[in-house]
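Okay, got some structures for you below.
Derivation of every value follows stated rules applied to the coordinates shown; laboratory data play no part. Fair warning: this is a prediction, and the values are worked out from it, not measured in the lab. Cβ atoms are built from the backbone, for glycine too; each structure is taken alone.
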Structure 1
C-alpha cells in the first residue's frame, strides 16, 4: 500500500487509535473497540501460524475439536507464563490518566467501574489489600500500573528478559486474545463461537464447544472442572463470582457496561448469555455436594464419613479425608472414595460416630431418591433437613451450596437496557490461509472500523497513518524513560547502538520503545523512536523530526542528528508536535 494513499486519522480519533499500540487495560476499558482488533492482529501475525509446523500439532486433523483444544492448552502452558509484574510496562498516575480520558468518559464513571481508578468490586478482592497484592503499596495511592496487553510478538519477546528462561509470557488479556486467535488458526473453531469476556480485574474467553469452555489465563476450564471444588477451579471462578462483566466482545461487535449503545449482534449476545448461563449451572447431586465441601473447608467440620476398617465400622472427620486428597489420586467425591479411605492410617478413624456431625455417606442414597431443584422451596427444605449442623445453620450451608451450583453473572446490561446498533461483522472462515485473512480484513477496512483498527494493533506502518504509532511511543513509554533516567546522552546512545539490530516484529511492523527496551533489541527505526521518546521527556519544549529513507532512520532533535541503520523498508517523515 502506498503511504500517500492512506487517509490520515482524524484528530478526534488520535487518542483512541494510538491506544491500539499500547493496549493498556485502562485503554481497553475506555475504548472497548480495541479488544477485538488485537485478536485480528494475532490472526494476521505469522507467529501463531508457525505453531502448525510443530510436531505437537502433527495429528490435529484426526482429533475432535475438543481434543485439539486440550492439546493447544498444553502447548500454551509449556510455552507461556502468566506475568503481571509492575516493572514490565511501568507506572503512571490516576491523575494523568483521568485527565487523558476525561473527554471520552466521566471520571466518576471510571472510578466506579475500573480497578485501577478506585473500583473495589466485592469485598472479596479488597479484603486482600489489592494494592499490596500487586506491589503498589510502596508507591503513593495515585500511582497505578501501566499494564499493557501484549501482541503475540511482545509475549514471545519475554524470552529475552532475565528470568524467563526462553519462555514467553503475558497478562490475562494477552492470553485471552492469544487463545482466541490460536483456537481459530489451529483448532478450526469458528470466530462466531468465541466470546471475549472482560471484568475489572480479569479477562477470559467463553468458547461454545460441547458444554462450553472458559479460557483462564493459560488454562482451560470445562463445566465439570468449574464444579469440582479444587483450588484451581476456585481461582478460576473468582472473576465471575465477584466482579461485574464489563465487556463482551465478539466478531459481530461488543457490549460495554458503561456505554448505552452496543454493536454486538443481539442474537449472538443472547446465545452467549444462554450458553454461559447453562455452563455456570448444575443440578445438585451427592458428587456436587462433596465438591462443594472441597471448596468450603470451613463447612467440612459439619460432616464425617463412615468406612469399614478391618471389618469394623469406623468414622473419620471429613476434613481429614479431604486433606488426604492432596497426597493421592483418589477423591472423596467420586467412586474412588473407598480407595482413598483405605490409604489412611487406622488411627485416623474413630470407633464411634463423632457427635454433632452429619454422615456424608447418607447423601449417596438421598440423592438417588429424587432430584433436588434448588429453585424450589420444598426441595430446599427437604435438603435442609438432611444438612442441619451443630456448627452452622442449614440455611447458611444451603445458601452457599446454591451459589456454588448456580452462578448468575452480572451482565453488562443488567441495570439498564442497551441500544443494539449492529455494525459490519468480521467474516472469516476456518481454513482460510493467513494471506486470505489479511486480504479479507484489508478489503473490509473502509466499512469496518474493527478491521481498520486491527492493522494498527498489527503494527504495520506501511498500511496505516503512522502518527498514532508515534503518539503512543512518545507519550506512553515509561519503562525506557525510567531506565534511562540516570544516564547521560552518550550512554543512552551506546546502549541503543549495542543492542542487536533485530526487531521483534517482521517486515514493516514496528515495536514501541518499551518493547525495544524490554527485549534489548530493535531495528534502527525503532531505536530512533526510543531515543526520541527519551529526549522529548527531558526537553518537551523542542519540536523534532524523524525521517526514514532507504536504510537510514534519522532523528533530528535540538540541532543534532542521530542516525541508525534500518531494514524495515519504510519511507516516513514524522514531526513532533503531530
Structure 2
C-alpha cells in the first residue's frame, strides 16, 4: 500500500465504516483531513456548517437517524467548546457520535499554545461526563486502530459520543497503515432465567405497563416489541422524546411519559403494579422528577431492561434487572407465552381511550397550535421527520403529533432529551440533507430558533430542498423564553425579569437566506400557507405569532399567575 497522509487515511477509514456525510466547521488544525475529503469527494461529503454547536447537533441527528455514529469535525479550543453542547446532548440521549477535534502540534503541547486545551479533562469521560471515551492519536500508524475503537465505543452497550483528538502534525505524517473493516456492535441477549422470572411477574400482575424508548432500536425490534405487547395485551407508553418507538395509532398505545404528560397517564403509571422499562434510562423527565416511580425502591414492581450495565441499578433498586441490546431484548420478549386470558383487558383498553381523549383540546384564538400541529400531520407525508429543540412550544408537538413507529418509517422524531435549546433546526437541516426524499418539519420557539438559526445558510448552500422531500420550519414567536416565564409566574407571580425577547421579522430573515417565508397570525391562515410549503421550491419558514398568554398546551400565563397568588406566593 502506498504511503499517504494520515488525514487521508482518516477519511478512507470513515468510508470503510459506511459514512457518506460528515458535518463540521473547517479549521487550520485539520487541513490534511479536509484535503482527504477532497481526495475522496465521490465517496463522502463534508458539510461546512456556520457554527460548531449546529454542526454537532447535525451529527447527533445523523446518529439518531442512522443508528451509526454521527460524524463531526471541529478545530481546537473554541471549536471544541462550541461543539460540546452537541456532545452533551448525544450523551444524555444515548446517541452514537464521534467528534474529531484538531489539536495543536505535538511539539507545542503543554505550553498553552494557541487554542490549546486538554480534551480528556474537558470532556471528562464517566457516568456524568460528556463523552464515553476521549482518545488522542499520537502515531499516524495507529490511526485506523483508534478510529475502529471509537466506532466500537460509540456503538457498544449504551451508545454515546466519543471524542478523538488529532494533533496537527500527526495528520500530515505519511503512513501505509490499512484501514480496518466496518465495525458492528456486539449484541447481548437477556438471560433465560431472567425471562422466566419476568413471565412469572407478568402472570402475578393485575395492572402491568410497559415504558419503551432509548436508542439501539431498529425496525425489526420495534415489530417484536409490538408483538410482545399484543401477546400480553400490555399498554405501552414511550419515554420522553422517544415517542416513535411504538406506533401511536395502536390500540395499546398509552401516550408519552415525559414533560407535560396527561394527568391520567401520570396516574396510570403510579397505579400500575408492574412497570417494564425497556431501553429507557428512567431519568428525571420520564419519571416526572422521580415522582411517578419513587427511588430508590418504587411502589410498583419494576423490571429494567437496558443495554448499559452501568445504567442498571443506578437510581432504582429494581425487582429484576436485565442487560440486553434492544434488538435482542424485544425479540426475546415476544417468545414469552401468554396465558389464554388476562385480567387486565379493561386496564389496557382505557389506556388508549385516555390517549385519544388527550388529543381533544378547547379551541384557542386567534392562533390555535393544536390545530396547527394536526394540520401539519394531515398535509405532510406519513414518513415525515419532526424535529424540535427545547421550550414550552414543544409541548404541542409531543401532544398532537402521532408517530407511526420505527417499524414503518424508521426514526421520525428528533428531539433532545437533554433539553438543549437550538437543537431542532440543525437536526432538521441534517435530516433533509441525509434523506432528500423525505419531508422534514422543524418546530422551534423564538428563543430556541435564534440560537442556531444561522444554519439557514447551510440548508440553502447544500440544497436541502432539491429532492422530493420538503424542509419546513415553524417558528413559534410569543416574545418570551416561555418555559422560564412560566416558572417565574408560578414561583414569583408578576415579577418578570430576564425572560422577555426582542425578535426580528423571522420571515424577512429567512428570505435573506434564500428561503420562502410567510407570517401567520390566525388559525384560518395556516393551512394554505403550509400547503404552499409542501410544493416544490426553496425551503420554507412560517413565522407563527402566538399570544404570550397561551404559554403551553394545557395552561395560560394568567391562570398560572392567579393560582400562585392564591397560594400566597
Structure 3
C-alpha cells in the first residue's frame, strides 16, 4: 500500500496514542528527590558500615536512624561520586543529567536556557510526562531565562516553588541571609547586601553584618550579644583577626527549637503541599495550591543542613557535646606534596590553626546538625510515602547524601571544592514501592554518579531514554545498574573550577588523579592547553587509595607510578577536553549564548580503563 500524507499522519497519531495509553496503564510513580547540603558520608551509619566496616565515623559518635531505615527499605549506591564539588555546579549536574564539561556550567556562574546546546531540566521533562512539580528549600540551580532582547529574567523550573530565603525574612526559620534596604523602619543608604538574620525564640529579628555595623555602630553590640547567646564560632584565617560579624559559622546553637529551623519548615511545607489536596495553603504571606492526587507528583526538597551556619537545635547539640571526637591532623609532609590548586583551597579555608576546643566543637556540632537533619529526612520521606499509599499510588524516593562532601580539618581545611574523597564521595539511596527494581537492603558497590539521577527519575516516570530527545543525558539508570543491564564503570569523572581553578579528576577503585585543565577561566580560551602542557604545569595529584585511603601522599612524581599516571591522564583529558566539551560565554548575568566546542576524541568516555 502506498502511504500518502494522511496515512502517515494517522500512523504517527496512532503510535503516539499507543505509547500514551501504555504509559497510563503502567501507573507513573510519585517521585521525591531529597538533597542535603555539604553532608559527608560518614554521618550515616549504613554508609560507614559498607565503606569502612564500622557504623560510627572514624572521628566518633554519629546518629542516623531515619536514613538507615531508608537503606533497609531500598537500595544503597555506596560508591556514588559527584561531578563538581561546589553547590551550584553539582546541582546543575543533578538537574540536567549532564557532566559539567557537556553543560558548560563549571562553578557558580548564572546560565540561561537559550544557548543552543541547552535542554529542559529534569522537572521540566517530568512536567512534559504529565507530572506536577514542587520544590521547597535550597535549589541552587542558577538558571535564567532570556527575554526577546536577550536580557536575563527570572525562570522557574518547578511549577510550585517555595523560596527558602523569603521564608526566613517572614520569620519562618532560625537563620537566613539576603539584602535589606531598611532596618527598624529606617532606610539604609546604601542597602546592605548579604546580611545575616537570626530569629530569636521570641520571634525577634537580629541582624549581623559588618556593612550594617559600619552604617549603624550600635549593631556592633547586637553582633557581640548574638555571638555570645548562640555560642558562635566563625571561620577565621591563620594569623587573622577573629570576627563577630564576618566569616562562616562553623559552630553554634540554633535560636529555635527542632522543627522551627529553616530545614524544619521545609519538611513542614512539603507535608502541607501533600495534605492540602486540591486546596490552597499558606507558606508565610504567599498562597500555594496543594497537590492534585489525580496526577503524579515530582517533589524536590533541598535541605540546608549541614551547610554553614552550623546551628543544630539545643537538644541535639547538648547530646553530641557529651562525646569527644578524634580531630584529623595535617602534616608538613602532606602539605609539601600537595598539588598547588588543592593547596589553594586548603589555604582559603585552612583550619589547622583553630584551637583544639574550637575544632572539637566544630566537629560535634557538624554531626549534631546531621543527626537533626536525619530526623527531617525521615519525616519528609514518611510523609511522602504516606500520601502515595493513601492514594494507592506507586512511589520512588531518591535521597542524595550531600550535593558534595565537607572536610572537618582533613588535609588541614574545612569546606569542599577538591577531588579528595571527603569532598566528592556522596552515596545515594533509592527506595521504591517496586521492590523488584530497587530491592530492600541491597548495597550496590559499582561506581555510580550524580549524572545518573535524572535518567533514573525519567525512566521510572515512563520515558523511553532511547528516544532522540533524551540522548543528551550522560548518566545511567540506577535500575539498570542493579539489573546489570547498564555498563559497569571502571572510573568516575568530574571537573570543578570553583576556588581551586579549573581542575578535572578521574577515580578508579585503586587510584584517583586530578589535573589542571586550563590556564585561565576565560571560556573558549586555550581549551586544549592541557594536551601540550608539561606534567609540572598540569599540577598533578595522584593517590594510591589501596595503600593510602586517606589520600595524604601525592605520588604523581614518583617514578613507580608513571605508567599509571600516563594512562589516567590520557583517558581523563581525552574525555573532559575531547569528548564533546562545551564552554559558553555566560557573562555576569548569564545572558551569553556563544558556544565553544572541542570534540577531538568522540566516544572516549566508554567507561573502560584498564591499569
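Side notes on the structure shown:
- With relative contact order in percent (Cα under 8 Å, 6 or more apart) derived as 23, matching label from 1, 2, 3: 3
- Among 1, 2, 3, which structure scores highest (criterion: distance in nm of label points 7 Å out along Cα→Cβ at positions 248 and 344): 1
- Looking at Kirkwood radius over Cα pairs in Å, for residues 72-199 alone over structures 1, 2, 3, structure 3 comes out largest.
- Structure with the greatest value (metric FRET efficiency 1/(1 + (r/R0)^6) of positions 160 and 496 (r between Cβ atoms, R0 = 35 Å, to 0.05), set 1, 2, 3): 1
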